[in-house]
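Q: Each in structure tokens, the structures are laid out below.
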Structure P
Amino acid sequence: MSENPIVTVYKVISISSAHELCLPYESKCNQIHGHNWKIETWLTGKLNESKMVVDFTIIKREVMKLDHTNINSYVEPSTAENIAVYLAQKLYQLEPTNLVKVKVRVWETETSYAEYEYVPSSQE
């Protein structure tokens, strides 16, 4: 076994949050409304001193900061794409010296998601 292998951990978190968009065309999304979002996360990196990539509880805690909020308070515009970018960058900050890649998939509905993969420039 490698001394410090590269491992990917996966966590799914469900949140309920509101948001509104300011689209330049007529859309019901321009009104405040809510979703039951499904957030999938993949964190890839070396093991930390606890022999984990990142503790699952810490991943959940970070994502749950958006639960029962107006996401516009955190991300603007609050599109699924921007939420995926925001969460990937926040999750990377949990273990910046060990993580080599963070991927986040944000399901806005059962049939629609946005996905973002963050690879720090030093790893590219």
Structure Q
Amino acid sequence: MGTSPQFVTTPNVGAQTIENSDGTTVLDVLTAGSSGTRIGQLFAVHNDSTAAVLVLLWLHDGSESHLVGQISMPAATSSDVHVTGDFLQSSTWAGVDGGLIIPSGWKLQAGLNTTLTSGKKCSVIAAGGDF
């Protein structure tokens, strides 16, 4: 066990907007800092009113992507145009404090399980800090 606690010292925020032309391609959202990163908030927002949206979340270790979870959101409606889903608040494996630690050299990635409707977008945002 460490004798001195480590705290985040520099903010690290990543965002990726996924569009129809991206299809189901996995895209980078956030790259960990040189001493690693703690993500405290991870959510997605979309405006596709024709279908539900499932965001797949991946951790890339420098050579391979590993599926770690998903954010499931219903289709947008006329009264709820931008639907939001939060991953860390609903995830039981994320740790006691709900944070996600990413080692140096790793990336958080996101992709969709199906293509969005033309003209619609889904943004994935990760906010935290580097150690």
Structure R
Amino acid sequence: MINRDRTSWNKVLASIIFFLLAGLCEIGGGYLVWLWLRDSMSWMLGALGGFVLFAYGIIPTFQPSHFHRVYSAYGGIFIVMALVWGWLFQGTRPDMYDIVGASISILGIAIIFYMPRKNEVMWKDGK
């Protein structure tokens, strides 16, 4: 029983890592394109950003759920990561409304992606 629970938590942790990696690729790639077009930086940043955005499109395919759930839950991850990105790279600290909204999105992620569903098995052994 304990080993099975540990395996389930490892799979949840792996899915969170995939979400975070996808978020870094989307936000980082988008930011590179932003720097190119909005801040008149080198076109090579834009090209690199395009490549990173392409990687973002691949990473969610490793998630063990349906497309609509992965992208719905990822939307919440994106909200949180975009606020953190703005704080770290642009010095814009999230305010109370940002934090409340991000908290609600985290609750949505938990419900959409991690709640068990009737007649549906997620993370079968061996997959």
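Q: Of the structures labelled P, Q, R, one was used to calculate helix-only ellipticity at 222 nm (-39500 (n - 2.57) for each DSSP H run of 4 or more, over all residues; to 500), giving -5500. Name it.
A: Values: P: -5500; Q: 0; R: -25000.
Of the structures listed, the value fits P.
Q: Check the numbers for relative contact order in percent (Cα under 8 Å, 6 or more apart) across P, Q, R and tell me which is largest. Present the calculation step by step, with values, prior to reporting the outcome.
A: Numbers: P: 27; Q: 47; R: 24.
Biggest value here belongs to Q.
We did not get these values from a lab; they are worked out from the coordinates using the rules stated. Computed from a predicted model, the values in this text were never measured in an experiment.
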